[in-house]
1. When Kirkwood radius over Cα pairs in Å is compared over structures I, II, which one is greatest?
2. Work out which structure the value -13500 belongs to, where helix-only ellipticity at 222 nm (-39500 (n - 2.57) for each DSSP H run of 4 or more, over all residues; to 500) was derived from one of I, II.
3. Among the shown structures I, II, from which was the value 2.9 of distance in nm of label points 7 Å out along Cα→Cβ at positions 87 and 119 calculated?
4. Name the one structure among I, II that relative contact order in percent (Cα under 8 Å, 6 or more apart) of 15 was derived from.
5. Quick one: mean count of other Cβ atoms within 10 Å over residues 55-62 came out at 19.0 when computed from one of I, II, so which one is it?
6. Could you tell me which structure in I, II was used to calculate Kirkwood radius over Cα pairs in Å, for residues 15-142 alone as 16.1?
7. Comparing FRET efficiency 1/(1 + (r/R0)^6) of positions 31 and 167 (r between Cβ atoms, R0 = 35 Å, to 0.05) across I, II, which is largest?
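What follows draws every value from the coordinates through simple rules; no lab data is involved. These numbers were taken from a predicted model, which means no experiment stands behind them. Cβ atoms are built from the backbone, for glycine too; each structure is taken alone.
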Structure I
Amino acid sequence: LKSVLSKSSRYKIEQRTKKLEATYKISYNVFFGDMEEAEYQTLFSEFYTLLQKRFLVKKEWNNNLSPKEWEFYRQVSLPMIREKQAALLVIYNQSKPIAITLLNMSDTVMYDVLRVFDTDYATYGLGFIGIVKQLDWCFENNYRILDFSKGYYPYKQHVTNEDYWLEYHVYYDSKSFKATVIARILQAFFKFKYLLRTFNVNNSLVKFHFYKEKISFKTK
């Protein structure tokens, strides 16, 4: 972390953490292994509420908020936590979750899947505090890498020391005409998708989807 964050940035995070902990009754917990069903369901409901609130403030649509996708996360995460293939890092103010991060785990790598913090606490830099807690946990439990996964967010540029490209590989039977046609279509699709991203069309679509969903919600 010292090689990535400047001395002033580290100092700012430390001061914000001290201020947060002095102002509120803050506690931290990582659910990894045993977890009660009732506590899990309560946390996941809070997770969804915080995510809705966060992206309403940002005026952006988040695909994880779609009922089908969220239900997928809700169903698969508890068994994975119990099998130590996933974890939930939670920051509490008393008994209220104010930041939640869903993580996937391999033997030595922690994968950051989905994170959110309560926007009421934005001035404390909860996102960075959560990342520091993740790193502390990694060091204590012999995890060598914290992988922030795909997608560009400014905070990633502040805390990472290595970038890598997400690659899509299309495998097909070159002797099959049908398979070749499908593979070419997939290749064209991914190239076109990348082209749109280079022109930031994806950001415009996220905004459009947000307002479309907002209008749809009001008319129901």
Structure II
Amino acid sequence: MKRGAAPTLDFEVLERELRGFLEWVLRGDFFDAYDVAAEQRVVKDIAISGNGEPTSLKSFDRAIRLIGEIGLESGILPTGNLVLISNGSLVHQKPVQAGLAELANCGGELWFKLDSATSAGRNLLNHAKLSQAKLIEHLQIASDLCPTKLQTCILHYRQAWSDAEKAAYLALLAALKSRNIKIAKILLYSLARPSLQPEAGELRGADLSEMTSFAADIEALGYDVGVSL
């Protein structure tokens, strides 16, 4: 995985590989080959994420449309879900907006990755330069086009997720409410496995009590919240 722009996509390869993989999963021996437990033998979603920011892909809307069509033809959609995980930095661009509209047409949703409600925090954690005003503008655009959830990683690294950072996050959510920007759900998670980044020694995940306490503060603002550790 890498930051930055998405690599060039060969649409013929995408179609062939996705159709082939879903055929293997749905009608082949995929589950048996990997000893998947009986209760877990279900495809819950098709997720679009990385390598690089997925919305930077040329013909992004075409890719969403193709994936959605294959998902519908296979029967995974609309019972399952089509999820786009994005940092939201490019939603002001028309091709990206067209892709979000395609996502909505497939019954999909955007997980807008937001690991800090401050410019300094986003720069620290994600090396992101999106200003506060642009962040709110992009959330407005995205949520007008398709169902949008916020995906937020809570971890401890230098000043990340200090009390001040948490207060800023709650203030942002309150501001979104006041502007009638519709966020379907807040998805909180923490570190699930050891990091391979150079800063790994400084990273510490949040514990369940911290996560549930913060989730309660968010719920008090009127939001639906999910917590995953």
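1. Numbers: I: 19.8; II: 18.9.
When Kirkwood radius over Cα pairs in Å is calculated for I, II, structure I comes out on top.
2. Values: I: -18000; II: -13500.
Computing helix-only ellipticity at 222 nm (-39500 (n - 2.57) for each DSSP H run of 4 or more, over all residues; to 500) on every structure in I, II gives -13500 only for II.
3. Numbers: I: 2.9; II: 1.6.
Structure of origin is I.
4. Values: I: 21; II: 15.
The correct label is II.
5. Working: I: 14.4; II: 19.0.
Going label by label, the one that fits is II.
6. Numbers: I: 15.1; II: 16.1.
Answer for the origin of the read-out: II.
7. Values: I: 0.65; II: 0.15.
If we compare FRET efficiency 1/(1 + (r/R0)^6) of positions 31 and 167 (r between Cβ atoms, R0 = 35 Å, to 0.05) over I, II, the biggest value is for I.
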